[in-house]
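*Asks:* These are the structures, in structure tokens.
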Structure 1
Amino acid sequence: MSNIIWKVKSFEEISTSELYEIIKARIDVFVVEQNCPYPDLDNYDKKALHLWAEKDHNILAYCRIFGKEIKYTECSIGRVLTTDEGRGKSLGKQMLQYAVEIIENRFCTSEIRISAQDYLLPFYSYFGFEDTGKKYLEDNIPHTEMFRK
């Protein structure tokens, strides 16, 4: 798929238009599609790096990246999504690879802890994440904590 632009920005670098599109994508996927009313604006956006793919200013894939001691002792990745328009194009795999590389390069570690929706365990395993055995319900969706060394 051509004309896809990848961006990684701190909260301060994000324009208001980009922030609108990011929040819209998160609400469209997590609140509307997954039927999960939850407080998306959780005070962590200001502490995150934001990584996304866009085409014609529409978000196709997105995630947040955290340094150490923000969500976990280790670095972490969260709010991972691919929008309806972005699905079926391997953007999720590309994005996760970029996110891992960003953590390795900017935070000088390969240790990453995530909270994964259970149906995505095989997806994350592909990138070296292992099931920690810590399973829980978050917003009525089964999750598993995963760790990558």
Structure 2
Amino acid sequence: MPRIFIDADACPVKDEAERVATRHGVRMLMVSNGGIRPSANPLVESVFVSAGPDEADKWIAEQAGPGDVVVTGDIPLAAKVIAAGAVVVKHNGEVLTGRNIGNVLATRDLMQDLRSADPFRQGGGRPFSKADRSRFLEVLEHELRAAKALG
């Protein structure tokens, strides 16, 4: 049975993911360093890791595997869990797989290099929108159905 792992510290779609997990009767693990209110939902487990950098990412990378769906915007974590057989859904509904993670990693590294070369570079990504939230719900639903069909 697939599981949903949530990289929960900065995740804007926890409630949406919980609704999808509940609808499908699958276990959802919200992994964070703390500060996340536990859910009363019996399918949702809060996993609190130590406060060090990337501790939640390390835990998810060790636990996620084939058939699991991981919700994260962290590209290095995405690469690790994809290598372990999981599927990644970003908060905006973008799906990361073995077919596209190499390009996504390369783009991330390039942008990081550009930012470090120009300390006055301003701006960031576009704001999270209602359309992103809606696309996330649709894509998570699709990916979870696919994972259940394989499992």
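Values quoted throughout were computed directly from the atomic coordinates according to the rules given, and no laboratory measurement underlies them. These numbers were taken from a predicted model, which means no experiment stands behind them. Cβ atoms are built from the backbone, for glycine too; each structure is taken alone.
*Asks:* Hey, helix-only ellipticity at 222 nm (-39500 (n - 2.57) for each DSSP H run of 4 or more, over all residues; to 500) derived from one of 1, 2 reads -6500; which structure?
*Replies:* Computed on structure 1.
*Asks:* So, one more: Can you tell which of 1, 2 yields 1.2 when distance in nm of label points 7 Å out along Cα→Cβ at positions 78 and 134 is derived from it? Kindly include the intermediate steps, with their values, before the conclusion.
*Replies:* Values: 1: 1.2; 2: 2.2.
This figure was derived from 1.
*Asks:* Right, next: For the read-out relative contact order in percent (Cα under 8 Å, 6 or more apart), a value of 18 was computed from one structure; give its label from 1, 2. Mind dumping the intermediate values first?
*Replies:* Working: 1: 18; 2: 23.
Source structure: 1.
*Asks:* Moving to a separate point now. Work out which structure the value 0.7 belongs to, where distance in nm of label points 7 Å out along Cα→Cβ at positions 14 and 62 was derived from one of 1, 2.
*Replies:* Going through each structure in turn, the value belongs to 1.
*Asks:* Of structures 1, 2, which gives 1.04 when Cα Rg over 2.2 N^0.38 Å is computed from the coordinates?
*Replies:* 2
*Asks:* While we're here: Assuming 0.65 is FRET efficiency 1/(1 + (r/R0)^6) of positions 6 and 70 (r between Cβ atoms, R0 = 25 Å, to 0.05) as calculated from a single structure, say which of 1, 2 it is.
*Replies:* That value comes from structure 1.
*Asks:* From which structure (1, 2) was mean count of other Cβ atoms within 10 Å over residues 30-37 calculated, if the value obtained is 12.8?
*Replies:* Among 1, 2, the structure yielding 12.8 for mean count of other Cβ atoms within 10 Å over residues 30-37 is 1.
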